[in-house]
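Multiple structures are listed underneath, in structure tokens.
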Structure P
């Protein structure tokens with residue numbers, strides 16, 4: 001016997017679905033993102049509680065134990081993870097979701113003889129396994145457990161084709177026969193396909209693949225909702241799949257490339273992972289005091305944050321520097337590229353953590369025209385997103401990618417640890433321009449020295 005009748009169950013599921021939709025709307029803006037996240041978490045809690053009170057469950061102690069173990073692992077990891085590692089965490093959690101959907105589908109195969117339900121099971125098995133294995137590879141790449149460069153070998157395209165054809169064949173047989181052993185083989189083929197799909201992706205393309213695999217997980221969850229007859233899973237999975245697809249396309253557009261080019265570009269040399277060689281060409285370097293003079297006597301300053309700022313945990317110092325400059329009557333904004341960092345919104349969250357006003361965070365389309373009237377552009381840890389090669393060098397891996405027009409500024413100051421190239425592995429010609437000066441060192445340390453010198457002016 002259950003505590004809720006079907007009508008109340010449907011109403012609570014509807015409320016949970018509304019929470020998911022409101023959460024996505026809230027995540028559309030940094031100002032409302034925190035609230036949107038809380039609404040989504042409440043919707044998930046409401047959905048879980050509704051299941052417990054509306055479905056006659058067996059093995060409840062095992063279910064509660066699994067929830068306790070999962071929460072005991074996930075909560076500390078999520079709380080302790082650094083902002084620089086957030087994309088890896090997203091990849092890991094996304095992969096777990098796809099794997100869970102695949103396992104649920106595998107267990108449900110023996111409970112149905114309906115070919116349409118078996119079709120949904122096969123789809124969930126294959127897509128969920130691809131998402132799980134592919135997300136594992138992206139985690140390893142971003143975590144530094146393996147090279148971030150594309151991994152290819154002779155015959156890889158042919159091997160991928162063979163694996164996919166075998167998966168399709170196995171899926172058809174499973175739909176017609178319900179053969180559990182072959183479904184397990186299909187699961188293994190999906191895992192292999194996920195690995196082969198992501199291995200050739202490298203450089204700045206990896207975060208985009210994370211978003212694509214997130215869409216895969218959403219589709220797998222939606223299909224598992226069809227398998228279980230749970231409307232809320234269908235709605236939630238569809239929302240995740242749709243939003244992941246939209247985000248993937250937006251990120252690809254921000255890179256100036258197609259999704260197909262990102263996934264398979266390595267086969268023809270089109271990945272955003274170039275050479276890692278360090279140039280011997282001379283550059284103009286400066287001291288923190290000289291940079292402070294440039295900034296302190298400017299009228300307009302734009303700070304361009306990148307992954308190096310996140311690595312150095314220098315966001316609070318950058319925010320304090322902006323306040324110090326504003327106290328001198330200088331107009332200061334932060335220019336945010338859509339793929340700055342390792343995922344969309346990475347820089348927004350990082351700077352919001354340092355209490356930078358949302359009004360000071362300007363998106364690329366909004367601020368690009370303002371660089372021409374900017375006295376100093378201070379680039380902190382960014383590289384590829386300001387590289388003019390995206391506009392001028394047709395053979396460059398990032399050619400066609402929209403960039404922040406930092407080169408239009410009167411003066412450009414780069415805070416860099418060394419002359420090593422950015423994530424795409426290519427030289428930045430802007431470093432060698434006459435209006436550019438470099439301040440070498442850890443971003444937080446350099447910002448601290450510049451801040452002290454500005455205060456001393």
Structure Q
């Protein structure tokens with residue numbers, strides 16, 4: 001049985017507000033990291049991946065719950081971890097070897113011992129001969145190698161990595177992933193477990209023995225499962241593709257209960273106990289939704305989301321909100337990682353501007369509770385005007401202040417485009433546009 005190194009028990013992170021409400025970043029969560037495994041943590045932007053990493057390492061104290069290191073509270077334990085960051089975080093005034101020596105110097109090691117260990121680690125990560133170079137002389141990939149060497153030179157029991165390859169070009173990132181995996185499998189490095197935060201699904205499936213996918217608002221574990229694929233893993237293999245599609249499905253259907261992973265029936269997805277009243281509107285503009293639908297039409301109405309993002313040179317975190325928005329409006333469906341345009345979506349993409357607005361208007365009222373409530377509230381007022389603060393207060397019960405403002409901004413963009421309402425920015429009020437006062441289409445949809 002694998003020994004548990006780090007165990008989080010009902011940890012959560014929240015920030016108190018002057019009112020009785022609080023901003024919940026991470027809901028109560030159980031999580032463990034065991035000896036001999038690479039754990040990958042995936043999730044959309046804003047799901048609290050880095051916050052959770054900081055709590056597990058002891059850099060941040062949970063608002064509630066506790067983190068244990070070999071079953072001792074981290075506050076009372078001799079925690080031995082290291083972190084590799086996305087931004088390299090090297091000291092520009094120090095040479096390569098001096099950068100690697102820095103954590104050993106902080107631990108009080110003698111100069112000769114520091115130099116010996118630093119040179120050995122630089123040789124391990126393929127930087128022998130660059131000891132006296134400065135960071136500005138190195139490529140991005142070489143600087144990240146220095147980051148790896150600096151983290152590994154302290155011989156951490158658990159190595160944490162926060163988006164370590166995202167700042168690198170595709171080929172350099174692929175090379176570093178392969179080298180890291182080789183060092184791990186050959187036990188060239190003393191690390192007993194690796195925990196990597198990433199937004200790259202293929203990267204997680206390539207590296208990890210176990211994958212955890214977070215949901216957001218607040219952050220919570222949606223699924224946690226072992227990857228039953230032997231190394232080396234082939235991207236084009238059916239089992240690999242099936243697992244990638246499964247994770248895309250979990251990410252692109254945030255309100256659906258995820259099924260069991262296709263390769264590990266014993267995996268136990270965690271049910272989201274928090275019942276959403278308002279849908280969380282994806283922060284996408286109508287123009288982006290229209291553009292996505294037009295591209296899908298050119299691809300015979302269906303395409304793999306990952307391949308689509310790659311073709312468009314998009315980060316998946318940039319494309320997913322547009323996909324989510326189109327799906328919410330009923331313009332496309334996402335099945336097993338494939339986005340397929342619906343008949344309504346095809347009509348929208350093929351229509352002139354006025355017809356597009358009409359279709360968007362009908363879809364928005366039918367599928368988006370917040371927009372439906374705004375229109376109904378305007379209709380109910382004799383002056384056909386409602387203060388933004390009214391909806392701000394309702395949203396604030398469910399979302400953080402920052403997210404509440406983003407939700408209102410998205411609702412205003414969609415409502416204005418669909419001509420559901422006007423918005424007076426100086427008075428912060430929703431008002432009914434004159435030409436919509438007798439619009440039977442909108443009225444019938446709302447009443448329905």
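Miscellaneous remarks
- At a computed 18.8 (mean count of other Cβ atoms within 10 Å over residues 284-291), which of P, Q: Q
- Origin of the derived value 5.6 (distance in nm of label points 7 Å out along Cα→Cβ at positions 68 and 396; candidates P, Q): P
- Ranking P, Q by distance in nm of label points 7 Å out along Cα→Cβ at positions 76 and 212, the structure that comes out highest: P
- Calculated for structures P, Q, distance in nm of label points 7 Å out along Cα→Cβ at positions 36 and 188 is largest in P.
- When FRET efficiency 1/(1 + (r/R0)^6) of positions 324 and 372 (r between Cβ atoms, R0 = 30 Å, to 0.05) is calculated for each of structures P, Q, structure Q gives the greatest result.
- Of the structures P, Q, the one that 178 was derived from, the read-out being volume of the Cα convex hull per residue in Å³: Q
- With distance in nm of label points 7 Å out along Cα→Cβ at positions 196 and 332 derived as 2.7, matching label from P, Q: Q
- Answer label among P, Q for the case where helix-only ellipticity at 222 nm (-39500 (n - 2.57) for each DSSP H run of 4 or more, over all residues; to 500), calculated from the coordinates, equals -13000: Q
We did not get these values from a lab; they are worked out from the coordinates using the rules stated. Here the structure is a predicted model, which means the values were calculated and not measured. Cβ atoms are built from the backbone, for glycine too; each structure is taken alone.
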